[in-house]
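Read through the structures below before going on.
Nothing in this text is a laboratory measurement; each read-out follows from the coordinates by a stated rule. Treat the numbers as computed from the prediction; the structure is a model and nothing was measured. Cβ atoms are built from the backbone, for glycine too; each structure is taken alone.
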Structure 1
Amino acid sequence: MLILYDKTDCPYCEVVLEELDELGLKAELRNIADKGVAEELVDRGGKRQVPYLVDEEHDVEMYESEDIVEYLRETYGATA
């Protein structure tokens, strides 16, 4: 299961969302506008920064949109 912590109108989150769509992947979206979700993100990753991807299947968690896109392509893309 993929989980993406995001924020409305975040251009970096949009890049990741577009890649998920392009790869035909679904992710549970958790918007940090919700205070509880923001606290959960800090507890999990150490800072209140989005996007933050959690891939439970591969036990991977990461920040940075470029790193997330690269990871998704390598893990779930046509050449994976």
Structure 2
Amino acid sequence: MDPIMVLGLAAGALTTIAFCPQLIKTWKTKSARDMSFGMLATFCTGVFLWLVYGLLIHSIPVIVANIVTLILAGAILALKIKYG
């Protein structure tokens, strides 16, 4: 595997798993009061656009990282809507 792709996959993995602690905390406490709806909605939109970009340029690291990030951030956004 190309070292540049490995770098991209590592960067994507680290920035993606950064959402796991917040998602777990929000799920356990059933509270998303400290999360900004505007920030989450804007972030999810941006991640979706990065995903589209990755698909257009056929970049596996960009595609994979943004699919997983969109799922995690979208779950936090859904919990924000559910729990406020």
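Work out distance in nm of label points 7 Å out along Cα→Cβ at positions 11 and 35 for each of structures 1, 2, then name the structure with the largest result.
1
Match the computed value 1.18 of Cα Rg over 2.2 N^0.38 Å to one of the structures 1, 2, and report its label. That value comes from structure 2. When helix-only ellipticity at 222 nm (-39500 (n - 2.57) for each DSSP H run of 4 or more, over all residues; to 500) is computed across structures 1, 2, the figure -28000 traces back to 2.
Assign the value 36, calculated as relative contact order in percent (Cα under 8 Å, 6 or more apart), to the correct structure from 1, 2.
Traced to structure 1.
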